[in-house]
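For reference, the structures are reproduced in the following blocks.
None of the figures in this text is laboratory data; all of them are computed from the coordinates on show. As the structure is a computational prediction, the values presented were derived from the model and not from experiment. Cβ atoms are built from the backbone, for glycine too; each structure is taken alone.
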Structure 1
Amino acid sequence: MQHPSSPIDLRSDTVTRPSQEMRAAIAAAPVGDDQYGEDPTVNLLQEKIAALLGKEAALWLPSGTMANQVALRALTRPGDDVIVSRESHAVWHETGAAGANAGVQFTEIGARGTFTVEEFLAARKPPGHVIYPPTTLVEIENTQNRAGGVIFPQDEAERICGAARGHGVFSFLDGARLWNAAVASGRSPAELAAPFDLASVALSKGLGAPGGSLLAGSRELIGRAVRYRRMLGGAMRQVGIFAAAGLYALEHNVARLADDHANARKIGERLASSKRIDIDLPGVQTNILVFTLAAGAPDAPTVVIRARERGVLVFAFTPRMMRAVTHLDVSADQCARAADILVEIAEGPLA
């Protein structure tokens, strides 16, 4: 939990600090050289994640972006087409890494973080076409960041992955916030990951660990991922200190994600009360709020500056679109105060 004098930091759920208990777990972790497969704490974490996601094997990576990049290398070839939801993390939040590292192009489909099997099939490019790049991968982000943490409908994910498999197309689940989707939907992570060939999860988002993401899939795909992890500089050494934080987070910080969802909902309800803030309240399903500043309100950069001056940190996506994210280091009272401040600023003077 934050110190009372600290800002109420809603920029992301990655800003959390390890608790004293998590730090103790880090300090006590037995470690070895993970590049040689000899870190016992990493091996334990990988086994646990594979079991939680219902896959044969898992691989630890330093970050979610690297997990996404390794997945692209393992499942595509340069010049291939990858179908994703509109405004997905892989397209918007990885500084062009997919083009630089995997050499793929993206086709964005759907709206508000989701798409249908019909949209996927309409967008798929067949192999061997004289001018089109072949679609070799479909990627689903669950929950979807820029759509406000929405949960991808599981029945549609199953249909999409089934159709992809029938056409020889791989499927990948960018599940950086899959824990949030599981808690909010009442489905297990294994059920959510089941349709996909490869899935990722993050430990540094809602679970509060200082770093680490994992890929899970068949032993053959994880074997491919090992090579590409090293190629991208992610083969590390005594990273059991990170893995220990992740194991602690899995044991103590999953169920409490419901608190973050409740806090986000309260913020959303307060923001929705202002005529100068446009927010899709039914779309506030987990811990992310994306909202637009209506005509008459200051623009997003101005709101960011004024909120910071009053002890609230938020993030601007565009000149009029903003994001706030709840997490384990902000309380219900702090979230209520932050919501009041944001409304006051939105309803205040432009200059």
Structure 2
Amino acid sequence: MVPAKIGILEHLSNCDEASGRELREVLGISRQALSAHLRTLIARGEVIKSGSTRAARYSLASRAPSARVLKRDLGLSDLDEADVYQDFALSLSLNSQLRKSAEAIIRYGFTEMLNNAIDHSEADRCSIRFQLDDGAISFEIRERGIGIFHSIATKLDLEDQQAAMIELLKGRTTTMREHHSGEGIFFTSKAADRFVLRSHRIQIEWDTHKDDVFVSKQRFIAGTRVSFLLRRGTRRKLEDVFRSFAPAEYDFQFQKTRLHVRLLQSDYISRSEARRLLTNLEKFKEVLLNFKHVQTIGQGFADEIFRVFATRNPGILVRTENMNAVITAMIRHVQIAARSSER
């Protein structure tokens, strides 16, 4: 008897693609056995899967069709982001190509980012690129306007574009409060598998699988470029992303944020550094500080956050994660001293 994996490859070599049912009938194996063999072949890069659930089709990776790419160059004046998305979705048949939950994520991310370009960029035009292949769907929006970090720094009277970048990462940062909540970029970055925001010399990359954010200095570009990628096999749901930061206990309002502390610097000593980190966090009810890759903190820095800020804002819960032993000891020292002073 021919081993199942070899049988799958032989059958697919004689046809363009096959369904799971067809493969089971040809090989005479159960659904569970076929699924196990297909997972192995897909992981090895020998077989690709398109579609989902009962509509899934399988083919040899060597016969994979080239990616479908659509491009548009559009004027931003009076542009409707929902209409533009619908045009791309129909052209790429996204309703049939993606799970309903994945299509909802793409629709949300694209319309939020295009709306930002329409309302904030001060550009006349933008270029849009969608790509759909067997592994992922992605889009890029590029305009040559004022630049997102420059816009935030100027309109919110911040020190520089670096400060604007930090405020953006906290969430609920907007220069048009009468029209925007400042939630779009924050939630879009959490919904994507990979999300990149680049403007002038600053690039931020969110990587969901690594659960990390990376900031780098790049060659200068005018305006802003947004890149979004979602793996077609994702099980992520948009409602779960919202629920993580706008949970029921906060009436489903965006009252919870998570900040990677190291994005400002690797070591923190002074109170002024703590105050910069804490700027505008009063707008949240829960703040999660991720100390991953931070090596040390000073007593003044810790005291400003875990005593002074906590005392001034008793309604805000400050939580921490990924602390090393040095940081844990310093925070505990400050908290013990604070409790002793209250007696």
Value 0.95, calculated as FRET efficiency 1/(1 + (r/R0)^6) of positions 11 and 267 (r between Cβ atoms, R0 = 25 Å, to 0.05) from one of 1, 2, is from structure 1
Comparing distance in nm of label points 7 Å out along Cα→Cβ at positions 195 and 251 across structures 1, 2, the largest value goes to 1
Candidates 1, 2; relative contact order in percent (Cα under 8 Å, 6 or more apart) computed = 24; producing structure is 1
Matching 3.3 (distance in nm of label points 7 Å out along Cα→Cβ at positions 99 and 331, computed) against labels 1, 2 points to structure 2
One of 1, 2 was used to calculate Rg and Dmax of the Cα atoms in Å, yielding 24.2, 81; that structure is 2
